[in-house]
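Coordinate-derived values only; no laboratory data. The structure presented is a predicted model; accordingly, all values stated were derived computationally and were not measured. Cβ atoms are built from the backbone, for glycine too; each structure is taken alone.
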Structure I
Amino acid sequence: MAHPIHDKRYDRVAKLLAELRKEKDLTQQEVAARLKKPQSYIGKIEKNARRLDIVELHDLLHAIGVEPNEFNDRLAGR
């Protein structure tokens with residue numbers, strides 16, 4: 001059985017987070033600074049090399065300026 005991090009749904013989450021950041025015209029560095037994290041933290045998330053827990057996801061969405069409901073709707077294709 002494949003490791004859960006290789007689930008294709010995580011690829012979609014990572015891709016959507018990158019899309020939302022770019023739509024807000026933010027760089028990885030700007031988002032990382034808002035989170036007081038290194039740029040590599042955002043890079044790893046967007047490359048699906050690092051999974052997020054729910055608290056980290058909420059913090060990241062806030063740093064990007066996206067409401068969780070909008071993220072969920074977009075993730076579900078609505």
Structure II
Amino acid sequence: MSRTIQDPGLQLWEVYATSGRAGFPEHARMVFQCLSEPGRRARFLERQGDKSDVENEVTSLPPADLVRLLEQSEELP
């Protein structure tokens with residue numbers, strides 16, 4: 001499940017959840033992919049819980065909260 005949000009710079013972002021690597025104690029991540037600039041690196045933010053918890057956040061949080069999380073995110077290595 002994914003959603004589209006718009007940041008203050010009018011860039012469109014797709015937001016979706018990914019799980020940690022199987023067998024490792026990593027948390028799930030919220031991933032932000034820029035739709036306005038497809039060549040731009042995706043960004044991520046580790047979240048508490050598993051992928052279903054993060055999917056719930058993606059679908060239930062207001063767009064303004066997702067934009068705040070985007071601003072806290074880091075570029076994927």
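Some values worked out for this structure:
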read-out	value
Parent structure of the calculated result -7500, given that helix-only ellipticity at 222 nm (-39500 (n - 2.57) for each DSSP H run of 4 or more, over all residues; to 500) is the read-out and I, II the choices	II
Structure responsible for 15.5, with mean count of other Cβ atoms within 10 Å over residues 49-56 calculated and labels I, II on offer	II
Relative contact order in percent (Cα under 8 Å, 6 or more apart) - structure with the largest value, from I, II	I
When distance in nm of label points 7 Å out along Cα→Cβ at positions 9 and 41 is computed for each of I, II, the largest belongs to	I
